[in-house]
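Before anything else, here is the set of structures, which you'll find just below.
Quick note: the coordinates plus some simple rules give every number you see, no bench work behind them. In this text the structure is predicted, and so the values were computed from the model without any measurement. Cβ atoms are built from the backbone, for glycine too; each structure is taken alone.
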Structure P
Amino acid sequence: MKIKLIISVLFISNLSFSSDIKALRNRFYISVESSTEAKKFISDLTLISDLNPIEEGYKAATIIVMAKHVFNPYSKFKYFLDGKKILETVIHKNPENIELKLIRFAIQVNIPNFLGYNNDINSDKAFLLKKITTLDVKLHDDSTLKELIIKYLIESKKCNKSELEKLN
C-alpha cells in the first residue's frame, strides 16, 4: 500500500511541474542537450490533458529540438514540422503572449536557414523589444522572463546598436 501511495505522489508531483514556469523552462533547456530528457519531457507534457499556452509552446519547442537528437533526415524533418505546426497554432491563438514569441524567436534564430522558418525573426524581435518594457519586474517570473528576453536578444546578434543600448 505504501509503495502505491509513493508512486501516486511521485506521479502527481511530476505532472504538477508544469505550474512552475521555472521548472518548465529548466526542463526545456535540459532537453536541448539530452534526447532522453527531451523524450521524457514531451511524454510528461503529453500526459497533461489541458496544457496552458506556455506549456504547449515548450512542448512544441522540445519536439523541434528532437530533430537535433536523431540521425535520420526524415525523422529530423518530421520532428521539425510537427513542432513548428504546434508552435504556430499556439501563437496564432495567443498572439500577445511574450514567452511564446520568445520561444519562436529563439528557435528561428538557431535553426538552419534552409528550413525556411525564419520569417518572424524581425517581427518577433520588435514585439519582444516593445513588450519587454511592460513586464513587471516586481513579479519574480516577469523579472526572470525579462532577463531571458534580454539574453536571447543580445545573443541573437539580430539587434542593431540602438536596440542593444536600450537593452542595457
Structure Q
Amino acid sequence: MSEIRTDLSELEPVFAEIENVPENLISALQKAQEIYGWLPKEVMYRIGEKLGVKPAKVIGVATFYSQFRLEPMGKYLVMVCGGTACHVGGSEKIAAVVSEYLGTENGKTTADGIFTLEKVACLGCCSLAPVMMINGEVYGNLTSEKAVEILRNLREKEAEK
C-alpha cells in the first residue's frame, strides 16, 4: 500500500495561531485533525518539530487520547451502540452483522473508504434501543436486517455519484 502524501503547508496557520510552545501540543493535534480528518505520521512529526517536542511524545499523546484518529476516516462514521439497553436488545448481533456486511472490524475503515465502523459504549438513545448512529443521524429499533438495509442504501447512493 502506498503511503498517503499530505500537504504540510496547510499546518502553517495552525502554527501561527498556537505559537511554538510545547504546551500547545494537544491543541495543535486537534487543529491538525480538523484539517486532515486524521493524524498522518508526517503531520505529527511536523507538529513535534515546530513545537520542539520529540516524535515519541507526540505519538504518545495522539495514541493516548481516543479523540485522535491515526487512520483515515470513511465518508460515513457508523457507530453501533453497546450500552445496556442496546445490548439487551441485541446490539452484539447487529454489530457482528454490520461488521460482516461492511467487511471491516471495529475501529477500521472499509477498503473503499466509504464507511468507518465503531462500537461505542452508549449513544444515549436508550428508548430507541438498539441503535446505531451514522454521521450524527440516529437509527433506532434496529434489527440486523434493518441495519444492513440502511447501509446498503448508503452504499447504493455512493455508487450513483
Structure R
Amino acid sequence: MPILDRQGRLFGKFSLLDIGAVLVMLFVVVGIFLSPGGSGRINGQDKPQSVEADVIVRGLNVLNPESLLKQFSAGNKLSFVIRNQPAGQVDIKSVRQLDRTLAVTQADGSVKPMKDPRPDSYSMDMIVTVTGKGQKTKEGLVLGNTKMKIGSSVEIDQLNYNFNGTVIDIRYLN
C-alpha cells in the first residue's frame, strides 16, 4: 500500500489538506495559551491612579442653562466617551460657566476682549473638571482602555443630555 495515493490521502485515509488545517488550528491554540505575553496590562501601563481632566464645552445650545448646571453638580457621575470609545464613568469635580466674549477694536487700533452684550441665553460655554481612575503609560493617559490626551474629543453622555467637548488639561493626582 503506497503512503500517498492519487487523491492526496495519506495511507488512503487522511487528506493532506485536512491534516494541514488541523495542524494550523493546533498551532494557533498553542500560540494563544503558551506564548510569552504581557501580564494583562496594555502597553506597559502602571497601576490605576487618580486623574483629573478639564473639558471645555463651547457653544452648547440649551433652553435653560441654569437647569443644566444644576444637573452638573460636584459629586455626580457621568458617562465619558473618548474618540467614540466608551471610557466608563467619571465623577464631576466642578463646573464653571464661562462668559462669552467678543474681540472689540479700540480707538487706538488695539483689540480687547469684552463681554458679549447680546442676550443669547440659549448658548453657553463651560469648563467641566472630572476625576476618575486612569493609567499612565509611555504614550500618555489611558482611561477605560482608551488613550486620552490634551486635544482629544470627548463626549459627555447621560440620560437627559449628550454633548461634545475637548480635553484642555490632564493632571495626575498621585
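To which of P, Q, R does the computed value -4500 (helix-only ellipticity at 222 nm (-39500 (n - 2.57) for each DSSP H run of 4 or more, over all residues; to 500)) belong?
Attributed to the structure labelled R.
Identify the structure, out of P, Q, R, from whose coordinates Rg and Dmax of the Cα atoms in Å was calculated to give 17.1, 63.
P
Thinking only about FRET efficiency 1/(1 + (r/R0)^6) of positions 20 and 124 (r between Cβ atoms, R0 = 41 Å, to 0.05), which of P, Q, R has the largest value?
Structure P gives the largest value of FRET efficiency 1/(1 + (r/R0)^6) of positions 20 and 124 (r between Cβ atoms, R0 = 41 Å, to 0.05) among P, Q, R.
For relative contact order in percent (Cα under 8 Å, 6 or more apart), find whichever of P, Q, R sits highest and give me its label.
Max of relative contact order in percent (Cα under 8 Å, 6 or more apart): R.
Taking distance in nm of label points 7 Å out along Cα→Cβ at positions 60 and 84 as the criterion, which structure among P, Q, R has the greatest value?
That would be structure Q.
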